[in-house]
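See the structures that follow.
Just so it is clear, none of the values below were taken in a lab; they were calculated from the coordinates. Please read these numbers as outputs of a predicted model, since none were measured by experiment. Cβ atoms are built from the backbone, for glycine too; each structure is taken alone.
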Structure I
Amino acid sequence: MKRFFYLALYFFGSVFGVGAQPPAEHYFADAHRAACQQLEAYAPEGERLLGDTLLPEAWAVVYPELLRYSLWRDEAEIYLLQQLYVRYGAGYANFSIGLFQMKPSFAETLEHLAANCHCANPLPYLKGETPEQQRHRRLQQLTELKGQLLYLKAFFCVAYARFSWLKQAPPAKRIRFLAALYNYGIEASEQEVLDWMRVKAFPYGRYHSIRYAYAELAWQFYRQWVSQKQ
């Protein structure tokens, strides 16, 4: 019986990688360098639209998304969204696209919440526009850096409106919370976000042998970015 137990333990440990997870700085080494280069290159545009004070927080929140970004997959998913989402809505296609990996449903929710929270709407309504025309315009905006930055700006405005205590929170808690909110969902409750901050589910899900906490990756990037800019 003991022999069977140890054989089973060895088998499942081999399959699921128990205890084999490498440090994040090793696993994401190449992707980290590429992400930092991209965010550095986009910093001037980010500062113009977000402001230099908000930029480090914004870059930290989206940084993990750049670690798993794939251009060829992005182009394929954009094509499917053009064919299905624009015509029929998010119920038919709802892929995460762009460097910041935003879904059309995320954008739609942000537009609604932005109006309720008195934030600038990233996609102002055009009189006489049909739902299909609006979805086309939304998708176009999500495929451009400026458009994603406008949605990111709305995300922070809504987040600070919903959770006003964040403004006085220590940086470590604030960044982790904002990152978890972005990753989990902008409509999540405070407790759901606090719970998600600790969950290791990035980049392949909670049950993969390689998994890290999205919020922790964001916080480590924030520390690095701020220290380099001082």
Structure II
Amino acid sequence: MKVLIINADDLGYTEGINTGIAQCFQEGMVRSATLMANGEAFEHAVKMAKKNQGLGIGIHLVLTGMRPLARESDVPGLLDKDGLLPSTPFALLLLLLSGKVTRQAVWNELNQQVSRVFDAGLVPTHLDSHKHVHLLPQILEVLVDLCTRYSIKWIRRPFESQGLFPMLARVDKGHRAVLLKQYGDSRLTVPLRHHFRRTVLRAGLRMPDHFFGLSMTGIWNQASAAYLMQALPPGVSE
């Protein structure tokens, strides 16, 4: 059996994104979206989610590029001089590897984000993360603990399943350089796959069998989307 989940990330980032996701849901394209608890349009997104019954709502956990929900004293080392979370996943990784950011600091921030979604009256279906930072083992451990605490059963599998050449032949010519870069970036995560799968399954959590979209971020077109839907492998794909 083949199952495709089309999930829209970044719900709550801006009102424009919220409106676009609602339209895609109403037109039958998107069935799931993940909410940024520290997004500037969070309250607008909550109202939209409650109005559009049947739209599955997960949590899009944020550890890069935005303001935290936790107090600065609860996330030592995690914020820059402007009070923002690390600018990129690589910057976050460096902080983790250097020991400047502790597991407790990550927990404090992400727990605030999950708690805010529940406090808004929503019951999240799954967890994923902005820029897929939960593929990092230190972050994954915190997500697993959050799933256990809040009885969340599903987590995104953030590893690209799509091969390069089928999409290279279908993407707009002006986007081929972007595709090559993003595909190359996605290959850097391959060594983390085994640890990720083992950790998730050992915790009794579930994840899709396949994930598509890392290398195609921002450059999907009709031809590439149609190809993917026709070529889906057996199992659950996101």
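The table that follows gives values for the structure above.
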item: Per distance in nm of label points 7 Å out along Cα→Cβ at positions 42 and 186, the highest-valued of structures I, II; result: II
item: Of the structures I, II, the one that 2.3 was derived from, the read-out being distance in nm of label points 7 Å out along Cα→Cβ at positions 138 and 194; result: II
item: Test item: mean projected area of the Cα convex hull in nm², for residues 98-209 alone calculated as 9.0, pick one of I, II; result: II
item: At a computed -20000 (helix-only ellipticity at 222 nm (-39500 (n - 2.57) for each DSSP H run of 4 or more, over all residues; to 500)), which of I, II; result: I
